[in-house]
Structure P
Amino acid sequence: MALFFRLRIHSLIKVRREFSTTPLSSKERTRAAISLLKSEENPQKIIEICNSASLTPEAHLDRIAFSVAITKLSKSNNFSFIQQFLDDLRVSRPDLRTSERFAAHAIVLFGQAAMVDHAVRTFKEYHTDVIGLGNNGSVKVFNALLFACYLAKDYSEVKRVFLEFPKNYNIEPNLDSYNTVIKSFCDSESSSSGFSVLAEMDRKRLKPNATTFGHLLAGFYKEEKYEDVGKVLEMMKDKYGIRPGVSTYNIRIQSLCKLKKSAEAKALLDGMLSRQMKPNSVTYAHLIHGFCNEGDLEGGKRLFKDMVNRGYQPDSACYFTLLHYLCKGQDFETALRICKESIGKDWVPNIATMKSLVNGLAGIGKVDEAKELIAKIKEKFTKNVSTWEEIEAGLPR
């Protein structure tokens, strides 16, 4: 069966580069595997596709393939296959058996599937079998375990691991360790505990960074503790000498937009511009979503126009967000223009939004435009052609 999937991967690549005679690269094999994984539902076949591609956590694209496979398996509740897959890889692949990077990645994948017990077991086995008890432990693997517990939203386990494991396994937590713990406190609405973590960092003479304060700001905004937001900003600048950059502003803007305080978020953008501080496309994307979510479509459209005029390129998510809200607000003519721009960049919104746009155009008498849009989608993208034909058949003649 593994041979069958190797042939499928090879065949998929061959179709894409029909006239090339150069050997297949590992990236091409992985891209083909990801394509197969996205459409495969059988858990055994998902594992066989991964095995056939000889994935390694050393490569970024391979890590994406691992993540796609684990997501598919966890969504279908095939947890036994996840355990079997990751455990078998560690045993059967000599290149992975003692690899610190694979141990860390396997732990994170267990966390992604909310299999915290298996993540802890893998950590302990690595330190027993590879490092050896009594030796200095791996902070990389330790950080992976903290992050796995965080991904699984097991915040009490994040705290337990952080308090107990450094002593038990001779590990000195680093900045990444502390940042994960602070993020865990903030996501569990215990942001004030972050101050005690900062105090411990001070005792160990470990300086926090913008990420540390970003987690705290997001947490205090989420809990609507605005005095603490001010306290964090003051500490950041006066005590630690860190000037808020665009990433800090983006966190504040996003947090305010989530609280439906987009006008206040826009005031932060205006403050940035008045100080000649450059925002980025993420800044605008947060604001566009915020204004549209509060029903201010005109504000969202103005921000989109300002964004483009200032030379910032909207990403696909920004296009999709604006298009969704334009359809929801029945501004189908503007939605059509935005949709054409998006499709021109090979970004097609989800079928629910597109169906809403097509039906909306037909509803305001723009049937030809609706049909033209469907034709363009069918021409550029072969996926869901039959669905589009059904939608087109239901339009007024």
Structure Q
Amino acid sequence: MNRRRALGALALGVAAPGVLAACAQAANKIEAAVESPPPAPTLAYSPAVASADVTPTAPVSVKVTDGWFQKVALTNPDGKVVAGNLNRDRTEFITAEPLGYGVQYTWSGSAVGQDGKAVPLAGGFTTVAPAVTVSGQFQLADGQTVGVAAPIILQFDAAIAEEDRAEVEKALKVTTTPEVEGSWAWLPDEVGGSRVHWRTKEYYPTGTVVHVDADLYGVPFGQNAYGAADSTLDFTIGRFQLVKAEASSHRIQVLTDAGVIMDFPCSYGEGDLDRNVTRSGIHVVTEKYEDFYMTNPAAGYANVRERFAVRISNNGEFIHANPASSGAQGNSNVTNGCINLSLTDAEQYFNTAMYGDPVEVTGTRIPLSYADGDIWDWAVPWEEWKSMSAVSSEASALNLPSTAPATPTDAPVPTAQPGG
């Protein structure tokens, strides 16, 4: 062997132990990796297991890490399964319907890990049990067509404290087509409970389609009271019609998009007493009677038959026929606050009047206000109206009372209808 070949052999001989050591370490790592067991599935519940007083509309889910669900179910004590959905990877289950009040729910099913072993789902939670549930009722009916000044009124069957109204209002949504600016405002409570009104800034455009969502179920109303149920409302705005009533003119005009379509002589409230003053401000038509009897103890009459009467305020103001005041119609104001017309003119107007039509009264010394009951929404300036929302950052300057009657105690009321 020559010297060069011998040195080469020696070099190879020295390197061999290092190469063998590296191979041994790699083999050990591979063996360790093969021998490490896969991680077990991990379950994450929301709400956490054993939670109490869970809101029935709160998100409810269970997730698995390092595994997938074979089967998942959430059931009530009667065995009813709550509707829900698994994601595509079968790693998350989310409920798809609200839960009940005061119910204990239990998880069941299993998740499988990478080793093929199943891990059971277990545990559960309990939803809140309200001391009372509160319902809300709209004044309008689904499918109704109304005038351009119609507010949306949601009347609750319980009083709601001021500090709890924001949560309730956040659950209310009005959608209009076309889009129209509007705002909720809380008015003084009536005997039956709190009420909130939604009013537009300007009169609705003709043909506006309105949808209201009141997602009240699960909403806290304060003092362990919660919303009883969700509700919706759909209605449409009809043709534009407006009544202009200037008391000093002793006339009344009815306007549409075509212009003035009626111009009648009339008589307004005499004004000798406050109760006989026709209130100035934007009134809203709320109902009409072709024939009924009215009683007004303060004015000294009972069961007087009235014809073609259109109510414009719960304070007892109507636009109606009154042959007894025909001599004053067009020249003087002599009524107890109503707007009197001849029989023929009253019938003509009556046939066109619709719930929600605005009646703009001017020229009298007392403005329409909360004291007149029910709908006085348009008597409030827009910026002030917005401040009456529970979610407004502006404080209302109206200094309204906490309660006010829907109908003033001394207001004239229908007492009977012919045949009734």
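Here FRET efficiency 1/(1 + (r/R0)^6) of positions 105 and 217 (r between Cβ atoms, R0 = 25 Å, to 0.05) was derived from just one of the structures P, Q, and that gives 0.25; the source is P.
Set P, Q, criterion distance in nm of label points 7 Å out along Cα→Cβ at positions 49 and 281: the highest-scoring structure is Q. Tell me which structure, out of P, Q, gives 6 once relative contact order in percent (Cα under 8 Å, 6 or more apart) is calculated. Going label by label, the one that fits is P. 17.2 is what came out when mean count of other Cβ atoms within 10 Å over residues 257-264 was calculated for one structure; which of P, Q is it? The read-out comes from structure P.
Figure out for me which of the structures P, Q the number 1.00 belongs to, where FRET efficiency 1/(1 + (r/R0)^6) of positions 129 and 225 (r between Cβ atoms, R0 = 35 Å, to 0.05) was derived from the coordinates. Comparing all candidates, it corresponds to Q.
Looking across P, Q, the calculation of helix-only ellipticity at 222 nm (-39500 (n - 2.57) for each DSSP H run of 4 or more, over all residues; to 500) that yields -4000 traces back to Q. Each of structures P, Q was scored by FRET efficiency 1/(1 + (r/R0)^6) of positions 201 and 337 (r between Cβ atoms, R0 = 30 Å, to 0.05); the highest score is held by Q. Taking Rg/Rh (Cα atoms, Kirkwood Rh) as the criterion, the top structure among P, Q is Q, with the largest value.
Bear in mind these aren't lab numbers, they're just calculated from the coordinates by the rules spelled out. In this text, all values refer to a predicted model and were calculated from it rather than measured experimentally. Cβ atoms are built from the backbone, for glycine too; each structure is taken alone.
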